[in-house]
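So, here come the structures, one by one.
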Structure I
Amino acid sequence: MSDWLEVNRANWDDRTSVHLGSRFYDVAGWLERGDGPDPYEAALLGDVTAQRLVHLQCHFGLDTLAWARAGAIVTGLDFSEPAIAAATELARRAGLSERARFVVANVFEAPRALGERFDVVYSNIGALCWLPSIERWADVVAALLAPGARLLVHDVHPLLMSLDEDGTTPAYSYFEESEPIVEDSELSYVDGGHLEHTTSYQWNHSLGEIVTALLSRGLVISHLEEHDWVRYQAFAELIEAPAGFWRAPSGTARRALSFSLLATAP
């Protein structure tokens, strides 16, 4: 799959303009409210004042800049030039330019592109599925973490990734495979316009594969939790609960929908 990167890049270039104007991301509201990080993630990391945080696959930087509002000195990295341009402009509008920088690069090129180590490496919802190798990702994480630094991953659970659109029927491998999951859709996962570049490639990674990749690089995992909630309506049957959680309806089987992991570098 030699062209996966360019195909996905074109798809995400298109998504940037759609997402910027969506109700889902509500950029105007975010600017007005002064939102900080996801409360659940903030509780896991604690005080990040003056810590150097890098957000891998940051898209247009909304979650990256939320950590800047919490006091971190942030770097966002993404392979989409339109997304990084939007993130840089968003930092200016939010008055956070002095605490934030954004870099265009493929995540596997992050150590070379950034040339430094960080106190926190951060990866959040919907990131890992776009990468063909969790082992290569773990190499990147290990190269970016300063001694004693922390990794926070909060992402979609691989069980969710293996299910069909109904959310109950297994349709894809739970484990990482060499061949990708190929999607062709004119729509993104938010409200808004249509995409011109409709094809995308994704890969699932089992929870065991993720954990083992990190452990084999010397990281110490202090927190690993599987959640019966996720931060968006992944399936039509999910209902919104307080604090922005989406869960299966009462009386239906609970499923692992997302997970969080906190690890420390040696």
Structure II
Amino acid sequence: MRKYLAIFQVTLINSLAYPGELIGRSLLILPFMWIFYQLWQVTFAAAGVEQINGLTLGMTMWYLMLAETIELSRPRLANTISDSVKDGSIAYILGKPYDFLLYQYSTAMGETLFRAAMNALVGGALVWALVGAPPDPRGWPLVLAALFGAWTVNFCITALIGLSAFIVEDINAFMWIYQKLVFILGGLLIPLDFYPGWLQTIAKALPFSAMLYGPARLFVEPSLPAFLSTLGLQLAWVAALSLLLIAFYRHSLTQLTVNGG
């Protein structure tokens, strides 16, 4: 595994090569959090309550901050794979002495860490100014573990979408559908706690909630049972998606046509 650790380290260092670009991308979270604050401030005021389904305005904002951090930090893995198929560079990548999927996982994690840290710092600073201090920091180690699981689930799904480029080349339609499912069923725009009970039950069993809702909800209300529930869901989906990913990778290799010969 040392080669994949080296790939991760190189990618991590490369992500700092252009600090201006890293900081600039992180500023994108600011308008999102400001709009969310205006929206939910009016919502809580109109409802005339301090809590909605167990979440205060402050908890809702910190939840949305972490959910946006997770979403904005995700690398464009599927598009990267698709682009390499279109320009023919996939042949060069597949010819290297490493496992293609582990290579992609190492680079994806390397691209994610500093981007997530910057998004959390920038977004957290604004939310702190708007609604007050963040939740109990004693729960943050549990959240970090849940974030690792969330990124792994996301990798499995986006890698599956990216591998479909071996067959169809253009994966934009698949990515559009995936993003909308994450937005709605993952709890990116609205916490799942605000959904009808029947929809909560369905959404919380899907991998999208393991990517966003689980870690973000754990952040605002940390507890060991919540952590174990989130981790268990993540492990179950990682196991299932990994088997599907390996099988689909082997099949897609037989369908690949390399552009440019």
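Every number here is computed from the coordinates shown, using simple stated rules; none is lab data. Everything numeric in this text was worked out from a predicted model, so none of it was measured. Cβ atoms are built from the backbone, for glycine too; each structure is taken alone.
Comparing structures I, II by FRET efficiency 1/(1 + (r/R0)^6) of positions 90 and 242 (r between Cβ atoms, R0 = 30 Å, to 0.05), which one has the largest value?
Structure II gives the largest value of FRET efficiency 1/(1 + (r/R0)^6) of positions 90 and 242 (r between Cβ atoms, R0 = 30 Å, to 0.05) among I, II.
If Rg and Dmax of the Cα atoms in Å comes out at 17.6, 51 when worked out from the coordinates, which of I, II was used?
I
Kindly point out which one of I, II the value 20, 16, 11 was derived from, the read-out being semi-axes √(5λ) of the Cα gyration tensor in Å, for residues 50-153 alone.
Label of the originating structure: I.
For the read-out Cα Rg over 2.2 N^0.38 Å, for residues 114-209 alone, a value of 1.25 was computed from one structure; give its label from I, II.
Computing Cα Rg over 2.2 N^0.38 Å, for residues 114-209 alone on every structure in I, II gives 1.25 only for I.
Looking at structures I, II, which one was mean count of other Cβ atoms within 10 Å over residues 74-81 calculated from, given that it came out as 23.5?
Working through the options, I get structure I.
Work out relative contact order in percent (Cα under 8 Å, 6 or more apart) for each of structures I, II, then name the structure with the largest result.
Going through I, II one by one, relative contact order in percent (Cα under 8 Å, 6 or more apart) peaks for structure II.
Quick check: -24500 is what I get for helix-only ellipticity at 222 nm (-39500 (n - 2.57) for each DSSP H run of 4 or more, over all residues; to 500), calculated from one of I, II. Which structure matches?
So the calculation was done on II.
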